[in-house]
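Enquirer: Next come the structures, one after another.
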Structure I
Amino acid sequence: MKLALHIGTPKTGTTSCQRWFSQNRDVLRGQGIIYSRSLGEYSHRALAVYAQNPNRANRSFAHFGINTPQDHADFRRQLAEKFGQEIAQHDQARHWVISSEHLFSNITKPEMIQQVRDFLQPYFAEITVFLHLRPQVDLLVSGASQRARMGRAVTPQILTRPAVSDQSAYFNYNSITKKWADVFGIENLKIIPFRKQPDMAQTLITHLGACRDGTTAPLRTNEALGWQTMALVNALGDAAASVKPLHKSLFLDQQPKGERLQIGMEMARKIQARFQQSNAMLCQRHPDIAPQDLEPDWHHYDAPANVYNLNGESGFSKQFAYVIARYQQELRLAKAKTLLAETALLLHKGETGGQAKLVQVQALLRMPDILAELYSDQQDMLARKDNLQKQISALESKQP
């Protein structure tokens, strides 16, 4: 069997590509192509977590409930078992597809890449690694939306910080490609320039020799946020960390889009110039990609810069965070109150079906960071929940 391993980069339509493959699993299976499910329903993020250092946890570890090195060891063992079982179920397939931009973002050391290879190599006679590259300044600006969704500030100073350079494990494409080529073989690394081929799903489909008949159309996802929405996140300041999950709490993806972030031609050229040397070295090692493939379409930066509007001081970040937290917690308390009333009504009728409702109440009231103003309401509802639980238990004991 052969494997197409798509490792990113982020902000190159990876989510749309992954959604297309996951939505068309059944059709592709009929063509002998398997899009792994054991590694993730959409993105195969689990493979990146498998290969990471267990002593350097990140957001991905929390996503999988990994809190200790032992948790990580258990996760690795279970994932290897599940993947092996999935392989056995489809041992007649001709081609597999695995896709995760987290492999680009988080697998940054040669030993981590080797872990990925060791995990996959026993099952595949041929592994081709696909890396979708766009000019670094385009990647930076596109990534500003995701940065805001995570509650992190977006400002001119952040975008032009010294870390945005060819010393970065994220932005130095030459260094990144060399590490993957050293482990998988330079002949097995396919670099796809985003400017020439923006649709990675179609690139993979062509490589696989797949037919799109009967498949759904790819959907665009992760639209860019407007600069006004980024300013809203900036207004929270350090208090953004207390609002969880921030992108849902502030309805970031549902807000009016406003104007797209524009950094202006001067800033764009200065940022991209930082990568001229490392990009040239990359092109020397990979003749199938030319320097112009990593040069931005400068017309995208013709518009007047609005990035400097993000520098304004709010002066009310704590108050803003309080309002959001208050609404979140009051909503949870209101839901719990309704469930308690419904449970009491069932008991009044002599029914014990409120047990499931009390489980929901317990989850809703599990707020260790409850605001002082709402603490007594939380404790009162917990007491009511415990009282109703006793009534249900007493009623059940009387039933034959």
Structure II
Amino acid sequence: MPLTRAREIAAAARLENVRYAIRDLASVADEVIAEGHKVLPLNVGDPNIFDFQTPPHIIEAVAKAMRDGKNGYAPSPGIPEALAAIRGEAARKGITTVRDVFVTSGVSETVDVCLAALVNPGEDVLTPKPDYPLYSAVLCKLGIALNAYDLNEEDAWQPELADIERKITPHTRGIVLINPNNPTGSLCTREMLEQIAELARRHNLIVFADEIYDKLILENTDHIAFAAVAPDVPCVTFGGMSKNYLVPGWRIGWGIVSGNAPAVKTYSEGVHRLLRARLCANHPEQYAIKAALEGPQEHLIEVKRKLRSRRDLTQKWCESTSRVSCVAPRGAFYAFPRIDIPESDEVFVKELIRQKHVMVVHGSGFGQKPGTQHFRIVFLPDEQTLTKAYAGIAEFISERYGKA
């Protein structure tokens, strides 16, 4: 048959605004690496590419599961041992009204499934600004218009309650709360959690409490779970092994559904329909959940010691560098400095990679208030690497913009 000219197969229009700033900079870094330079990576929150090691007892739990033949499909919600361990973790977090738990392929899948099970066309979910860009990517994929509420930089990046209330409409179904926050490293106060809970009660909203960094608190305080503060409010608490247990590549996350039982019943059933449709999360890795949550936690002492030291180094650099200011991070391993420059932060980070071979992520990739410029730092590398990277950034700022 004669060949006919094929028409272009267009991607779905709803994907036009799907962006993932953290990895979208890779092409610029690849150019620099191709020229023979080494790039200092302060852009990806992967502890395993730095000096952090997975606890051996967790690795052994997975290896044993594989040797024991746990290599086929798992139950769609997760294996019983894992689900029981997650319920135990919920109890330790003070969550007293657990209605359901389930295991996912990382918290990324938890987010995807939970949003897809909730929103219809024309509805929306409130997401923080700045936020982790997965949320906006998933909502764009679903064809849902973004409805972002501001975090207040002048108030240690706490949610702006007035802005949340202003943006709640009859079509709003839920609120996303990232605590500790990525990209700012902020922590919500108990008072803030209580006020958000009251808004959720008043407007009949579900809260998605993303608490993936709950064990990486850099202050002398414990993390406060939203669902513990508001046991009656419909809530899904997102957790996982990637950050706390240093296994991001295993892709193991979970959701904990809590709140008034009749209020969450139908929604929870919808989540499980989606879980069954995708078969299951990684099977052998699920055997690490019990080992992680119920086993030794000593690795966290050293992890937090390193992170506090690197946070302090980062904060000192921000405070001593012209044109840079930063709210001190209190959790996770991110800083979100503000920068006073006459061009976009996206231009700033791309030229920084090209000229000084240091890779950070532009604040506009996470969302920020108009008229402000930021960039996100991942302070996972050792102090020597951070010091070298920060010297390069300071030199770049001085050469390109001069002193403020």
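Values in this text are rule-based calculations from the coordinates and carry no lab data. Remember, predicted model here, so these are calculated numbers, not experimental data. Cβ atoms are built from the backbone, for glycine too; each structure is taken alone.
Enquirer: Computing mean count of other Cβ atoms within 10 Å over residues 44-51 for each of I, II, which one ends up highest?
Expert: Numbers: I: 23.8; II: 16.0.
Evaluating mean count of other Cβ atoms within 10 Å over residues 44-51 on every structure, the highest lands on I.
Enquirer: Taking relative contact order in percent (Cα under 8 Å, 6 or more apart) from the coordinates of each of I, II, which one would give 19? Spell out each step's value before the answer.
Expert: Working: I: 19; II: 25.
So the calculation was done on I.
Enquirer: Given a computed value of 0.50 for FRET efficiency 1/(1 + (r/R0)^6) of positions 164 and 268 (r between Cβ atoms, R0 = 25 Å, to 0.05), which structure among I, II does it belong to? Show your work: numbers first, answer last.
Expert: On the way: I: 1.00; II: 0.50.
Comparing all candidates, it corresponds to II.
Enquirer: Using the calculated result 4.3 for mean projected area of the Cα convex hull in nm², for residues 76-131 alone, pick out the matching structure from I, II.
Expert: Details: I: 4.3; II: 5.5.
The value was obtained from structure I.
Enquirer: Which structure, out of I, II, was helix-only ellipticity at 222 nm (-39500 (n - 2.57) for each DSSP H run of 4 or more, over all residues; to 500) calculated from, if the result is -12500?
Expert: Working: I: -15500; II: -12500.
The structure behind it is II.
Enquirer: Ok, one more. Thinking only about Kirkwood radius over Cα pairs in Å, which of I, II has the largest value?
Expert: Values: I: 24.3; II: 22.2.
Top value of Kirkwood radius over Cα pairs in Å, among I, II, belongs to structure I.
Enquirer: Taking percent of Cα pairs over 17 Å apart, for residues 172-307 alone as the quantity of interest, name the structure among I, II where it is greatest. Present the calculation step by step, with values, prior to reporting the outcome.
Expert: On the way: I: 74; II: 64.
Top value of percent of Cα pairs over 17 Å apart, for residues 172-307 alone goes to structure I.
Enquirer: When FRET efficiency 1/(1 + (r/R0)^6) of positions 28 and 316 (r between Cβ atoms, R0 = 41 Å, to 0.05) is compared over structures I, II, which one is greatest? Before the final figure, lay out the partial values.
Expert: Details: I: 0.20; II: 0.90.
Going through I, II one by one, FRET efficiency 1/(1 + (r/R0)^6) of positions 28 and 316 (r between Cβ atoms, R0 = 41 Å, to 0.05) peaks for structure II.
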